[in-house]
Structure I
């Protein structure tokens, strides 16, 4: 039987519940336990696929094609595990299940109640995941902030499970101690109030993680223990750290993982995971060399603020590869529709390498195409991801095939030369406005061309996820594809189709030979989604290697 750990957050959003959940899971895995994590999101969307990245951050696509919250990407990167649809539980999905059951008389004509049947369905979902994945420990991260209406049903399910399973269920509350600049004193009252809100749901936390800008002192620990009814030894300081991967090491320093194991009465066995992780973290902190890497995107500007969560998997994949090769990534952001400014174009040319990532719609398309032209002509290392590959094909068609009107049907539905067009099986979906969960999603097989840069990188930087060349499984999220009517002309102009679907109908990756360009690789798929802290993705490793050569 699985043990259960619920993780909640208080005071403000964005304080790191996903990182905390992942860190706890890693510390337990490092003690030889089989762990799974469920993200319980309070929003009414069934999945994250239709949400604007500026609203909710990146949509993370799982191997089975489910579109989910970015926190599950954090889980995969920390644990080097692959999760699936059941690991993502939204309030919308739970309500959908309850209503479907009611419509099919699964409740035998009873009055279906929000406060009984919905929490009961949440409990069933959690225990089913634990059983099916044969987990020693199942961690449930409750999205949102305690005190909101949205996550109350998940807290109710937590209370029910605690009542039923007793000591097999514990609760970790992550809360924030602000340090107002005008006062000069760290304040514990917000944490006390958030804990009281948690208590009002019938939940007394077993551990309190004290998030703060700096280390909390004994005075604050004493106050938190007294007013939050948590033993002092179960209050874990969590000051800001330079890298999120410092967190498991920091928690380990307070014996947090050991305390959880003891509280849940679990049997452990020794592994070298924590030692391996700690060595890599120490290596990161000793790095002194920088690489200047540009990202040309359109989903990070929101008013006066930069919201980098829109590209979190890309940023993490860059870091994983840079750290592995002894570099820090100095990221420079370029807004896709600002490249008509000559000073911006000159700054772009000074970069060691450039990534053109995913995107949707027409805004910024011309800027990305202009960017890729500069990178191709100036021989600056380039990695294109999904939409970035499509823009590279358009750039080739316009400037190498002299098809000046070449475009994507997504950008211009009436284009004379639709070198990127809507996939055949997507036309009906678009006509009927079936947007959610209908695009090409999840892992699909790709045949890697022999002798290509792609083959070289998957071979050179092989890990357990990529050990079956010439076939690789990579994750997708798109409706549009390269139009095969133009494929032969593109190849004759020098484009190498280095990856394609097994039946040869879909272009999955393109590149330019090294004799023409030091590194020009673009993929229809999203390699960033399969990069892990201890196992960087081969294509990002190749890109960083090329950037480092450019740097020197």
Structure II
């Protein structure tokens, strides 16, 4: 006899056929039919997390690392709501997730039945689309509808721009198989394939680009956040071999392996004189990728706006971050730069202007790099210097995770060397929240065996401590904890830092350190309280001996602010020489 939940069980088989092989399940009873379907499918790796907020970010990390949508499942009620922060991050970071929320039958919503809320379209505009499954499966059309909806949702999640989709699934009791009843999967499950849309430049676009190209002589390229992509790096290297054009990228752009990339724009643009900024102004700006960290870069490109701004991306919403876009090319980024690289370079007076413009950016890059090299070590050990030492000693092949607030900003000022080709950088910059930075990194660590290193502040770390509340070992996970006992970024910002309420209500002073947490979760705890210990502690920290490790530096907010401000003063002084 066919089980009445057969169309639901077949969802797991359909996901497996479409290469969705990772499921993050949160405990409950209403979601039992679908949870059992995933748990018992031999091609789906299922893990359970009790905290739905953390689970959502774990799934996000798995999807980032695997490149395929991760499955996320909750029971009914407020459990589903707790996915919201991760769903928002997935939407704005264009990360594919397929979210299933189990629900009560429709007639029991708002009837004081347990664990019932309004779950239809619960995530609003933060998903690409919300779907509602039928709650009765007897009719053949209902079975067809379930298969069609799940096929469509998965296809939509991976169409550009990638992102989360939501499927709300109401289930009637009884929710579990009867004694002796076998859970099985149908053999003839329909799979709907939808190839991605073409992102090649048309002949007309190529002709137009070639015509415009020769009219510019101050061309600047800015890369936003993106995953490490060796094919794209090859295209950019080939392009730069033909054209002397500065390429600017934050640490999260993953363009650091390009030898002549401008890594320290954030460092010098905040302190450069106005006359220097004018010489850096582009007449053509070419952008690609997601958001940039640097407020200094954003302000510069808004104030010293390019006359023409080409933006390259796949189809989808276009963010006009620098307020200057004039042309949008829905093209594959590598293919776009391959085409530009094929345009013959003219050796004439106009091309010499571009060479000179490139040299101006190179001069500013070298100025910032020299100042940074001369600045360390500072008189007192603080967060900034520890981040520098960590970045310079990373394993050759690793994932570097940067929590929001000051952690990602320190790393962006320091940057990665061109020789660190095996370091891939990740950060939750879609919404820039601290709430799931650790859980996202945990998702990566569960998905692969290479080292995963997280640099985080104390508020982000303790806020997301449930990232460790599960039953899975993390032998490849390392955490650098910058514990200044509050939100140092609010001391850096001029507004909140001047308020008399700053300590309690903005900086939010707290007294915790990580020692007890490490004891609770059986992690190795390394405390850095002296500069002389850095070398040996980092050696222990990067010894991957099967233990999760936390290296903590407790420091003072005032000291950290003073050192960061001192660096900016040193950059400013370099323009007085």
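All of the numbers you see were taken from the coordinates with simple rules; none came from a lab. Keep in mind that what you see is a predicted model, and the values were worked out from it rather than measured. Cβ atoms are built from the backbone, for glycine too; each structure is taken alone.
Worth pointing out:
- Calculating mean count of other Cβ atoms within 10 Å over residues 453-460 for structures I, II picks out II as the one with the greatest value.
- Which entry (I, II) yields the derived value 73, 62, 48 for Cα extents along the principal axes in Å: I
- Comparison across structures I, II (criterion: mean count of other Cβ atoms within 10 Å over residues 101-108) gives the highest value for II.
- With distance in nm of label points 7 Å out along Cα→Cβ at positions 21 and 157 derived as 1.1, matching label from I, II: I
- Origin of the value 10.4, where mean count of other Cβ atoms within 10 Å over residues 173-180 was derived from one of I, II: II
- Among I, II, structure where distance in nm of label points 7 Å out along Cα→Cβ at positions 357 and 445 as derived comes to 3.1: I
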